[in-house]
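So, here come the structures, one by one.
None of the figures in this text is laboratory data; all of them are computed from the coordinates on show. Keep in mind that this is a model prediction, so the values were computed, not measured. Cβ atoms are built from the backbone, for glycine too; each structure is taken alone.
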Structure I
Amino acid sequence: MQHRRSRLSVLAGLFPAALAFAQAGPPATDVFLAPLTIAGDKVGVGVAENISADPGYDNQPSFLPDGSAVLFTSKRDGKQTDIYRYDIAGKKLAQLTHTDENEYSPLVSADGQSFTCVRGAEQSLYRFDLDGSHPRLAYQHGSALIGYYVWTGPTEVATFILGDDDKKIPHTLQVIDTGSGKAVTIASDPGRSLLRRPGTDAVSFVAKTTPEHWQLQQFDIKTHAVTTLTDMPAGVEDLAWLPDGRALAGKGSKLFVWKAGGNWTEVADVGAAGIANLTRLAVSADGRWLALVGEPAK
């Protein structure tokens, strides 16, 4: 991502290899797609296929509401990132945005007819029609930089707002009314994974309470009350929610599931599919598909 203020120090707080990221660009991650089976407490992950198939940076997958396609960010020209769409049934990849700006973090809007993304050096939210046409500003939070986000209503969005390490201003999780611009701070130093939890009026996030201790927490969309759910596996800040309310996270090449009242339990190892260093995950709303971001195993 592009950041105006304290760029290297901000990146250092977001990425494990910040200087390498800033100087040489983001890591060469790929987006993989695997069939998912959920039967009672059992979770099965089928053979993962590389759907981005590009030597550059591919990341931040999200599904269309009907599970028919995956949107993701890709850097293919060595200069900037654009949004791509992979249609699952036809196994077809299409470039949606063709702008002079970087676009990140695509999410389909509640209307199902458009998607939003973080765009440009100002890191505002932009909206495009589903085919990538008709770009327009969705929201810009003054001079603040939006790193990550999830919509909590038609005009309300939960955002990761970048701080300033040099000025000792922490990153914050803020809920913003895009009509009035009013913002409520929920937490400081959140992780980048902001997700609606299925079947609830809650948004989950990872609270980086200390460098060694990260917790999975959630806040109520209406009351903003924060609840701690469980500890995260060491060093893991990315996860996805299964339709039944369980959480799925990856570490190395292994996938783990958490159920309320229990511990993280290993359910799969995708190393045999040539995937290492798992980070971002996304699960389709019907629970049939899992999108994984990882580095091709060497």
Structure II
Amino acid sequence: MISYSECKLCPRMCGVNRYEKTGFCGMGAEITAAKAFLHQWEEPCISVKNGAGTVFFSGCNLRCCFCQNNIISNENFGKIISHERLADIFLELQEKGADNIELVTPTHFIPDIVKALDLVKNKINIPVIYNSGGYELCETIDMLNGYIDVYLPDLKYFSSEISAKYSRAEDYFEYASKAIVRMTEQVGNLKFDENGKLLKGTVIRHLVLPSCRHDSMNVISWISENIPPEKYLMSIMGQYTPFDFIPEKFPELKKNLTKMEYNSVVRHAENLGINGYTQEKSSADKKYTPEFDLFGI
């Protein structure tokens, strides 16, 4: 298994010894998490009845300049825990009635997440969800075979110019597109229970950014052309919020997404016959950003 001593878990391929220093993700070799709770604001097939049993990990291999979870993705807020404690958190969430276990931004801690899941594999009877920014290596996704039931990746950008500008990842689409195909192949066709809970399959998220609607359309066109419809749902998000921490050098990100921009992207998806979810304009509100307070950690 890939280790932290020469970390190559993601396309950054830092190769650093995370026992001694941090990688691009901002994290060392110890699991760090910021919150574990029942999340009611995910897609209906994810939150379902009681909410997703969501664990927010600290650090990120993308560190987007506009991230609504900036305090954990860019500022690395969180608490160090063992993989044994993480396993206990999974069970605690299940006991609270979680509809699933949702791992948010987990890429850089996969070796220990696998260890934690191994400890409770005979006790967890709800789906395990892998929620990431999509910037993954296929080899890393292969490590998760048999552990993950539902993939919830972003496909953020089509343009390498835009991904380089906002996430310092010129090769984002090259890696994310391959990884998402691998995810859909690994977990197979969509499968739901009688309550509409997603048991198997992939939900591909895309956040529409201000002044980037044509890039969004390119993302959606690629998905339509390259992934069989029985393998995924699309979640087109309009919740972009222009936070104060966004750098002044990106004035286009300092404004709200317009209704015209979002609706034009949704219409494009509808014209292609894509199934999934859209959002109300009211979702673009800071109140929907979780408070990272170490609850449940």
Structure III
Amino acid sequence: MNHLSRAVNGVLLLDKPAGLSSNKVLQQVKHKLKAKKAGHTGTLDPMATGMLPICFGEATKIAQYLLSDGKTYQFTIKLGERSDTGDADGAIVEQVAIPDFDKTEVERVLASMLGAQSQIPPMYSALKQNGQPLYKLARKGLSVERAARDITISKLELLSCGKTELSCVCSCSTGTYIRVLAEDIAKKLGTVGHLTELRRTHLSAFAGQSIYTVDNVVTGQYQLIRIDDLNIGLERIVVESLIAERLANGQRVLATDIKDGEIENIVEDLIVYDGAKLLGIGSIMVSDNGNLLLKLKRRIH
């Protein structure tokens, strides 16, 4: 191990500043904490601010499960202008007149966009096609077909309404692009638009947790969330110490040996605890003779 790095475990809920990529902020924080291993989850665009979970050490093993629940954003749309990126970081490529509308009309449009739906991801995104990030293709002026993704908008409310600008709050499922949502809102109002502000204000997995700025980290005024205290969005099962030891050694155990919690079906991912201590990510599989077995897929120390 590099003598300048150290083992750091846990999650820092960071308030990402505007103007920096999520990875740039990650590297700053990782360097400051001299952490051996770190990664972020739930990438925010450079323009965006707000909640960005930074996972350190063993917490990187469960990063993918921390954003399975909903998110909430506050955002501002500038009407009458469309940018190539869908936000203020891009170049204005179209200007359209803004029709007259009132608050009631905007609220009607927002209400019509609630619920389960499909959304086509933007070209300026980190999604890959044939191993190539879409944003790299977009920068070359290329556009390729993208598969629509299923999303759910559970809340979409108006905060303020002006002639050329709207501010809204949205709660949505993972995978929702607010830039696309903003463009769709503008279209339904008979014009075009792009994001000028975007802030992630809530992540279900981190409800009630404190959020820290980069300056807080620099001055040491922060606290990591312990792995055992994380709200991981998976089914939970508790095993006895002897069972935990067998699982940790790579053995599979019969579901009938699990006394705390009933196992009745195949489960791809679940969280396994050794008493009150997090053991790791497990799964339920079926043996050749039809028995349900529990195995540990990923040990978390």
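Worth pointing out:
- Taking distance in nm of label points 7 Å out along Cα→Cβ at positions 42 and 186 as the criterion, the largest value within structures I, II, III is that of I.
- With helix-only ellipticity at 222 nm (-39500 (n - 2.57) for each DSSP H run of 4 or more, over all residues; to 500) derived as -9000, matching label from I, II, III: II
- Computed over structures I, II, III, Cα Rg over 2.2 N^0.38 Å, for residues 138-217 alone reaches its largest value in III.
- Label whose coordinates, when volume of the Cα convex hull per residue in Å³ is calculated, return 174 (choices I, II, III): III
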